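Read through the structures below before going on.
Read-outs: derived from the displayed coordinates by stated rules, not from any lab. Keep in mind it's a predicted model, so treat the numbers as computed, not measured. Cβ atoms are built from the backbone, for glycine too; each structure is taken alone.
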Structure 1
Amino acid sequence: MNTTPILEVRNLRKHYPKVKAVDGVDFSVPTGICFGLLGPNGAGKTTTIEMMEGIIRPSSGEILYKGEPMGPRFKNEVGIQFQSTALQDFLTVRENLKFFSNLYPKNRSMDELIEICALESYLDRDARKLSGGQRQRMLLAIALVNDPEIVFLDEPTTGLDPQARLNFWELINRIKAQNKTVLLTTHYMEEAYNLCDQIAIMDHGKIIAQGSPDQLLSEHFQDVIIELPAQDFPQAAEVIPHRRLAKVNPSIEISTQDVNKTVAELLQAGASLAGLQVRQRTLEDLFLELTGKELRQ
C-alpha cells in the first residue's frame, strides 16, 4: 500500500519586503481525504494555497506532489476552483465545459460531469444568467474536466444560500468518495467540521493547530457551553463565571464541566431555565480560542 502523501509542504516560506506572509509551514495531505486550511484574514492561508497551486513561487521550502517536485504531472492532475473565475462572455454552460476540457490531454466524460454536478437543467443557458449555486456547480465541473487527482476549492460556498450550500457539500462528498483528494479553504466552521477529515489552522504565517476536527476539539476543550437569554439571568447569578454576548437578543454564555451543578446554581439564583440551551464545543469556539476575536482587515 502506497503511504506517500499526495501533497507535502516542507518548511514553506513566502517573505515580502515588509511582511512574512508564510513563515515556515509544514504539513502533508493523505490521498482521498478532504483537508481544510483555515485561518483569519491575513493569516497567510491564501498565499500558502497559491504556492501549492503553483501560482506563486515560494521564497524557500518545497512542495512535493506524490513525493516528487511539482511539475507537468501536477499541472495535468490538479483541478482548481478559484474564489472568482472570469469566463468568456456569451458561452453556455455546455460550451464552457467543452472549452476548458480542450485545454487538457485527459478529459472526464461530459456526461459524468453533468451528472455529478447536477447541470442537466441548464446546460444550454448563458453562464452569465446562472444563480449563485448554479454558477458554483458549473465552476466545480470545470475544475473536474481533466479528472484530477486533487481538487483545490477556495471558499466555494461563499455567498450561497443554506440550501445551495448543502447541495454543494453533497457534491464534495461525492468527489471524495471517488478517492479524489480535496483541499478546501473556508470561513464557515460548520462547513469545515462536516466536510474535512483533517484541518490545519494558520495564523501569522504559521500552522498553530492541526488534526481531525474532533481530535482538536477534545485536545482543547473539556467543557460544554450553557446559553440562556440575558433577561433570564438575574443579578444574583452574576457570581457564576459567565460571558455576556452582545447580540440582537443579548445572551449569557457559561462554560462548565458539570452541567448539573451549574444548572442547580442557576436555579438557586432564581434564573429561568425556559430558554436554556446546552451545546458542545464547536470549531468556531476553537478558531476564536486560537486566533482571537479582534477584527482582521
Structure 2
Amino acid sequence: MLARHIQYFLAVAEHHSFTRAAAAMHVSQPALSQQVKQLEESLGAQLFDRSGRTTRLTDAGEVYLQYARRASQELQEAKRAIHDVSDLSRGSLRVAVTPTFTSYLIGPLVEAFHSRYPGIILNVREISQERMETLLLADELDMGIAFEQAHAQDIEAVPLLVETLALVVSRTHPLAQKQSVGLQTLSAESLVLLSGEFATREQIDRYCRQHDIHPQVRMEANTISAVLEIVRRVKLSTLLPAAVALAHDDLIAITLDPARLQRTAVLMRRKGAYQSAALRVFIEQALEVAARLEK
C-alpha cells in the first residue's frame, strides 16, 4: 500500500497536476487524490499547494520528494532481486556504452554473453558518458561502459581495458605502409575526426595540445561509421582506437610514436546498487573479452 502512495505522490510531483498524474497512472483523479490525501494525513504534513492553477510542492513536499524517489528506487531494486534467477535461465540487463566501443567491443561481448545466457534479455544503448551517469544514478541502467575520468560521487568504476588510439588510414593512403609515425608527421596530416560532442574528440584535442601538434582537421562527422567511410573514400586519416581498424580489413592502424595516445575503459555502476546474477556474469564476460582484445 505504501508503494502505491509513493508512486501517486511522485506522479503528481512530476506532472504538477492531479488530473495529468491520474491519466499517466491510469487511475481516476478522485482515487489518486484520495491516496495522496491519506499520505499527507499519515505524515501530518501538507505535501502539495493546490491553491493555484498548477499544483506545486510545499516545503514539506520538497523534502519528502527526495526520500520518496530513493524509496521508489529501492522498491524497484527489490522487485528485480525477487525475480532474479540464480540459474540465469531468464532475466534482463540494461547496458549503455559510449560510441567508440560499439565498433569493436560490443559485438564480441554480446556474442559471448548471449551464447552462454540466451534467456537473459539484453538492452544495449549507445549514449554519451554524461547521460550514462545520469541514468545509472536514476536506476535506469545496470551497467555502463565508458572512460576513466572524474565521475559523479555515487558512481563507481572498475578498469576494463587500456585502449590505444592510432592513426587510421585506408590501404591506399600514402602512409599505409608505415608501422608508426612521429608527432611531426601527425602534425602535417589532414584529418577527419569525430565532432566535439564525443569524449574521444576531447581526448584527441587534449593530446594535440599537450604535444604541440597542429593537424589540419578537414572534416568532422558525428558517427564513427561516417568517419570510417570517409577514410575509405578520401585521402584523409583519422584518430580512433587501433582495435577499430583491426576489425576492418580495408583499414590500417598506424602507431603514434613515441607518445602514444591511450585511455582506460571502465565498467561503471551506481555505488551500492543491487547486483543481479545477470549483471555479475556480464561483468565477468566483459573482463574476459577485454583481456582477449588487449593481447
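Out of 1, 2, choose the structure whose coordinates give helix-only ellipticity at 222 nm (-39500 (n - 2.57) for each DSSP H run of 4 or more, over all residues; to 500) equal to -14000 when calculated. Of the structures listed, the value fits 2. Look at mean count of other Cβ atoms within 10 Å over residues 112-119 for each of 1, 2: the largest one is in 1. Computing distance in nm of label points 7 Å out along Cα→Cβ at positions 136 and 240 across structures 1, 2 gives 2.5 for structure 2.
Looking across 1, 2, the calculation of percent of Cα pairs over 37 Å apart that yields 28 traces back to 1.
Here distance in nm of label points 7 Å out along Cα→Cβ at positions 16 and 200 is compared for structures 1, 2. The highest value is that of 2.
Between structures 1, 2, the calculation of FRET efficiency 1/(1 + (r/R0)^6) of positions 40 and 152 (r between Cβ atoms, R0 = 35 Å, to 0.05) yields its largest number for 1.
Please state which of the structures 1, 2 yields 12.9 when mean count of other Cβ atoms within 10 Å over residues 24-31 is computed from it. Only one of 1, 2 returns 12.9 for mean count of other Cβ atoms within 10 Å over residues 24-31, namely 2.
Computing Cα extents along the principal axes in Å, for residues 168-231 alone gives 49, 29, 20 for which of 1, 2? It must be structure 1, since only it matches.
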